[in-house]
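Below: a set of structures, written as structure tokens.
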Structure 1
Amino acid sequence: MSKKIVVFGGCGFIGSYLVESLVNSSYDVVSADINPSSFVDNKYFKKCDILDYNSVYEIVKDANIVYNFAGFANLDDAIENPTRAIELNVMGNLNILEACRVNKIERFIYASSAYAMSDKGSFYGISKLTSEKLIEEYYKKYGLKYTIVRYGSVYGDRNYPNNYIYNLVKEAINNKKINHSGDGEEIREYIHVVDVAKLSKQIMESNEFVNEHIILTGVERMHRKELFYMINEILGNNIEINLNSDGYHNHYKTTPYSFTPTRSKKLVANPYIDLGQGILDCINDIENSNDK
């Protein structure tokens, strides 16, 4: 009998790819989310508001593994609405934790962020770090096993608001421009969401990652302006690139590490999807969609 896996936020950007990966591996999967997605078969979807504990409890019941990708996934959105960000990312996560404890779930896997380690993370980073501490305390007090995964710079070929490279390519195709609020010197390690989904499933399937903190980013460090030049070159060198040298105030520039977090291990995909190929996939999806 296959394990029952619940993915809260399973209709979101990373969640939808993970659900697909789990389904392809013949797990019994539930994608719990506030809204359905065209990328997730409706037979796996269950509507759930993570602020409604009773709804969360019913979905978690009889599950073996629970992932949480639900809540605010964007730093700038959290700055615009800090109350809602804390409510969803902390209280919503607490509801899921409690339902996991009561239902004696084997392991809880939490989608955190590199911003949990940064003083640039503002309310978003605070909400993620707070949830990490709650998860650790649930293990200490109740024995609820966990894995905390700090995701950073994930991209892919599906149209989601928090899919940065996809939306960048879309702007370049539609407006022949790339506008960036920083100087382009910011450094990121981009990782394709297909690799992220594969590694997220691997984390669940191995006891090696029980009660561990994992970093999931790419293996190549790249300046943002190098990414812009790559997109421009792929699209025929006819894109106007506008950099604003007044800075990139709400985001880290070189590294998210600005204080001493709980030590974490970095997990990388081998082999992995090349960034250039990933950008081409984004272009193909945008060109073939009606949502240009």
Structure 2
Amino acid sequence: MFGRNSVEIKTPAQVRTMRKAGLVVADIHHELRENVRAGVTPRELDQICREVIAKHNARSNFLGYYGYPASVCISVNDVVVHGIPGDEPLDDGDLVSFDCGAYLTANGKQWHGDACFTAIVGGEYRNDADRILDQATYKSLWDAIAELARLGQNQWSDKNARVNIIGKTVEESIDQSSRKHGVPLSIATEYGGHGIGTAMHMSPDVVNYDSSTRGPKLQPGMVLAIEPIIIGGPKEETWTWDDDWTVQTTDGSRAVHWEHTVALTRSGVWVLTSPDGGAKELAPYGLVPVEA
């Protein structure tokens, strides 16, 4: 059903179905991590993604989406988002973001999962700037998820339990990392997260910066894709290729993208695209996931 502002509110049973879709996405991530290496092409990795989806009797929610030609977005180095897998081999030290999605059908409805991770080809960063960019982006994702978990502990009664708390937390986290390490980090403000459920992209928009619009009140049954997309430079200027998909920085700055699908439960959060529901990453915050 839909709540205020046309935000889809899921029942606990529906959230558990979305968890199954989220685990398909987690398996895609696992297989991509196992196979990303110097010399492999993004097109070959896209084929692996397709095979994992088929193994689970799921469907790609990327393939054919407004004409998108692949089952995964693979964005390399200074490509920010929506990179179409091609035939140029990856090289050691490349920063590669894999934005993946899949859906399962239950009771005549699609239930979607969506998550992104960034891999370092060969396992070693080319420089400290890349390391700081990647780690800061990852930290901002989990800082935001942890903030939601804290609000959930109070059963979403806090006056700050609004969607804009996510962007506020991401921006504060990125600013803190930038000051701590003395490096410029910019939020790609044109791109961000979203609601997710019976479609991949739904209300509400989940921006990665502090917005004057507070957004809908957070409540159990909301499921949100939280995805900080950060550029390792002083500018967020980008341009889009002639393919109408691939977005690249104008100055060659590298970019990193991390994302999870997160369900708001009665008294916390459940990270549907994390194999352990978010337990390992929430533990340092003194928090635990709460299943639907």
Say we calculate relative contact order in percent (Cα under 8 Å, 6 or more apart) for every structure; which of 1, 2 gives the highest result? 2
Out of 1, 2, choose the structure whose coordinates give mean count of other Cβ atoms within 10 Å over residues 103-110 equal to 14.1 when calculated. 2
Comparison of 1, 2 - label where Kirkwood radius over Cα pairs in Å, for residues 47-150 alone is highest: 2
Out of 1, 2, which one gives 22.2 for mean count of other Cβ atoms within 10 Å over residues 167-174 as computed from the coordinates? 2
Taking distance in nm of label points 7 Å out along Cα→Cβ at positions 15 and 55 from the coordinates of each of 1, 2, which one would give 1.1? 1
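Read-outs throughout are calculated quantities, based only on the coordinates presented, and are distinct from any laboratory measurement. Everything quoted here is computed from the prediction, not taken from an experiment. Cβ atoms are built from the backbone, for glycine too; each structure is taken alone.
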